[in-house]
1. Looking at mean count of other Cβ atoms within 10 Å over residues 48-55, point out which structure of P, Q, R has the largest value.
2. Work out mean count of other Cβ atoms within 10 Å over residues 40-47 for each of structures P, Q, R, then name the structure with the largest result.
3. P, Q, R: which one has semi-axes √(5λ) of the Cα gyration tensor in Å, as calculated, at 30, 24, 18?
4. When you work out mean count of other Cβ atoms within 10 Å over residues 168-175 for each of the structures P, Q, R, which one comes out largest?
Structure P
Amino acid sequence: MKALILAPFAERSLERLREQLDVTYEPWTDKQRTHDPKKLAARIHKEAFAIVVVEGDILLAEAFAAPSLRLVGVCRSGLNLIDVDAATKHGVAVINTPARNATAVAEFTIGLMLALARHLPAAHSYVAGGGWTNPFDAYLRFQGREISKSVVGIVGFGQMGAETARRARCLGARVIAFDPYASQRRARALGVRLVSLPALLRRADFVSLHTARTPETERLIDGPALDLMKPTAYLISIGANNVLDDEALVERLRSRRIAGAALDVFAGYMLSTSSPYLELDNVILTPHLGGATRETITRHSRMIVEDIERFLRGERLRRLANPEMLSVATRGG
């Protein structure tokens, strides 16, 4: 049975697969590009792959029409790059890796929180640029605030939001969260209070966005929402890239209506070189690094391999994304 692995994979997991399958390994990280979706679909047909594993590559309906294809693994939580309906129609099981990068994202969020609170990027530039000639000026210019005793508001209380809450609480913060689908019991177990979005925005010293991309989250944080925040509060955006009204945020950062922001996701995925964010001195901009750790790759590799091995043994898959395939998600179909 042939497998095509297009996601970066941990070597140990790759070796496990090679012991059981004829594996072609071409991670997007090698050439730093993904495949043309139509050409990829044609290749799956031509080379008769039974298993395909992707991370950033798009799989169109044509790919799932390949007679050989039986299982697709997605090294992401989201399935927006995969035509799941077409997979189900053609009898292809789809597995994914929910929360593979939850730890990485939570730690990154706390890092951004600390960088905002203590003005770390500006302080670095001040020293590196030769500006540190007066110790009194530096002390006053970069005086920050502590996370301890502050209120951290988490918008989107899924796995990433929950992991962020754990770490914020360890720093002594009080944590509140907004998520209409979150369990009160789970929140209480983590010492988190669920509140309405307006209440969160009014109370939080740090507002951290961890929502999934859905029609309901489109511009959830718009101008009126931002106006509810304290002038001393900071905003961190590390979830879906459709949540923020960028024009409204730029206006409020420019006028110091809120203290600052840290952004890891952007509406067009990559930030335009003409973006007004680049003109601001109270914003931290990072290139979608939230989940970028070696451990994330190790974790998604292990999750995918575990389910591929169940598939090969004819066992029920743990992370099946199209449950309609429960009766056929085995090698024997």
Structure Q
Amino acid sequence: MAELLEYLKRAVADRASDLFIVAGGPVCEKLDNRLEPISEERVFPQETERLIREFYQIAGRDMGRYLQRGDDDFSLSVPELARFRVNTYRQRGSMAAVVRVVAFDIPDYKAIDIPEQVMALADATHGMVLVTGTAGSGKSTTQACIIDRINRTRECHIVTLEDPIEYLHRDRRSIVSQREIAIDTEDCLSALRACLRQAPDVILLGEMRDQETIHTAMTAAETGHLMIATLHTKGTANAIDRIVDTFPSGQQDQVRVQLGMVLHTVVSQQLLPGVDGRLVPAFEVMRMNSAIRSLIRDGKTHQIANAIAAGGGEGMMTMDQSILALLQAGAISAQTALDFADNPEQLRRRIG
């Protein structure tokens, strides 16, 4: 176990985002999108199996689900070091794992460049807030910062439904109940239904994965709760389309009307390589107003970008406006800005 702890300590000390244990190559860590070997030699199947069994031992978790299904997702804490989100899986017949490093303390939103118009979502009291982006774009960290601000500024009951739990929230002014799917409850849908009987003011839903969960989440937002949920999509308009497309065609008009009523804000984010070597976030923020509600109801999501661009006075921001601001602040290069822009040609003209 000493060897595994050394790998974890190295990843934390180097501020790596992930640790990779895969047979056939060295143990590697991910540093700002670069893979760096941290073991001197390649690891083989018997060594990866030993390391992965040690993960389960530290977590006090049974391996039955992993051995039966071939993959598993769980979190664990190493005292005085950090929390880790572990995804174990099989590849080419051998055991493998990718480990996400999660700090014990919730980061200062200013230090990781989350803008105030995103943090202001902590003031919302009802409706649905969506945080969207591709895998590894920082959605969980953004959500944790918003929940932390609610916890510090309001007296309410916050219920989180996570798979697995990443950041731990201590009760401040609020009571925070954190439930891990498959450990504290059977599945996401049953946990969400039960949650509505637990007097929640704020519900954090780790990910909306299927039609029934999305429908239940929208109903919860309709009945006076603040629902903060995640979708794995890039762009605010795509998030709307993704939700609507989950339902049969005969229900989609009704879903658009319901979405127009329950949505409060959609935030989309991505991480860009900065000039100093670290990753910096760019955000698109869509707040609901009468124009955007009409576009959603009428299925004209392709026009939402223009409505967001015109809504700066209401706290809205397009992805390209956010990227341009990062460029003007000297945080990213012009080439990076063009590589990640939604409309590179238009941005090129704005850069001049």
Structure R
Amino acid sequence: MKILVTGAAGFIGYHTVNRLLNDGHSVVGIDNLCDPASLTLKNARLSLLGIDPAAVADATPQQSTIGDFRFIKLDILDREAMTELCRQGAFDCIVHLAALAGTKPSQADPVGFFDVNTIGTQNMLEAARQGEVRHFFFSSSYVVHGSHAQSPLKENDDVDTPMSMYAASKRAGELLCYTYASAYKIPVTVFRFFTAYGQWGRPDSKPMRIAHAIAAGEPITLLNDGYLVRDFTYVDDIIDGMAMALSTPPHNAHGAPYALYNIGRSKPVPMLSFIQSIEAAMGKAAIIERDPASPLTKGESVEMYADTGKLESELAYSPVWDYEEAAPMFGRWFIENYNVTFNM
């Protein structure tokens, strides 16, 4: 297949492109490379994909040295550019990963998060419609489960009480995806990611911030007196699930070719246990500061983990990486690469 990946220089984007190339697909990746805080990591990821970051120029395709991959510096908010790219590209599938992420940053920049995550998604869906794309994949997040969340979280839970603009913008993206599937019969698959982590992670993600704090000797503040539970999902499991979904476009469901899945490890892990696994791998103790405040004050819940039964039954998803094995691998990678191939 010929596949367009938005956010190709991001964490999930890099791993997705790498997997698609290994599976024999032709890939075009776009990213606006606009965030200074993540630029060294994005450049490192592009280098691993055979793209010279120093040679990247706006709207100019660059061919990879290692596979059937072209990278173009483009912004999903440029509607005309997205539409023209898809009209000319004859893509079989769009994997839409480009987004602003994080509950706390969205509280400081609600307009920016709405623009990128909602308007940007609508731009990509419209480009898919005009380009006659046969399958659209959208990355959502567990944060859409708002103040009514009760774990394990299911796809049909009430998600109409988002607690941050990040959550609201991702939920809006899901609804736009359903509308395009229903109105224009574009097969759409949506994945709600649950606390993804692994090599070349997003610098503002919780796992990366934990590893950075340990390396730098900085305190890690944990709300609810340290009791938080998350569904830490190793990136290889996520990419395996995505590969299954991309090869199986959804059929009509209640009149629309639309499928929504949780993707997680489906094994709740206390935050302190996850931190301890990284501590051991890095050979350095974390400085923990316990805050009695409720996570609800920050737009999150105490326990957030997935019911992945639907993905397992419909697409044979079978995650293999437990945090006891994967978190130490991540910790060792961080120590080997921090201030060598990237900084934070």
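Every number here is computed from the coordinates shown, using simple stated rules; none is lab data. Nothing here was measured: the structure is a model prediction, and the numbers come from that model. Cβ atoms are built from the backbone, for glycine too; each structure is taken alone.
1. Details: P: 23.1; Q: 18.0; R: 15.2.
Structure P gives the largest value of mean count of other Cβ atoms within 10 Å over residues 48-55 among P, Q, R.
2. Numbers: P: 16.8; Q: 12.9; R: 20.8.
Of structures P, Q, R, the maximum of mean count of other Cβ atoms within 10 Å over residues 40-47 occurs in R.
3. Values: P: 41, 22, 18; Q: 34, 26, 19; R: 30, 24, 18.
This figure was derived from R.
4. Numbers: P: 18.1; Q: 14.4; R: 22.0.
Largest value of mean count of other Cβ atoms within 10 Å over residues 168-175: R.
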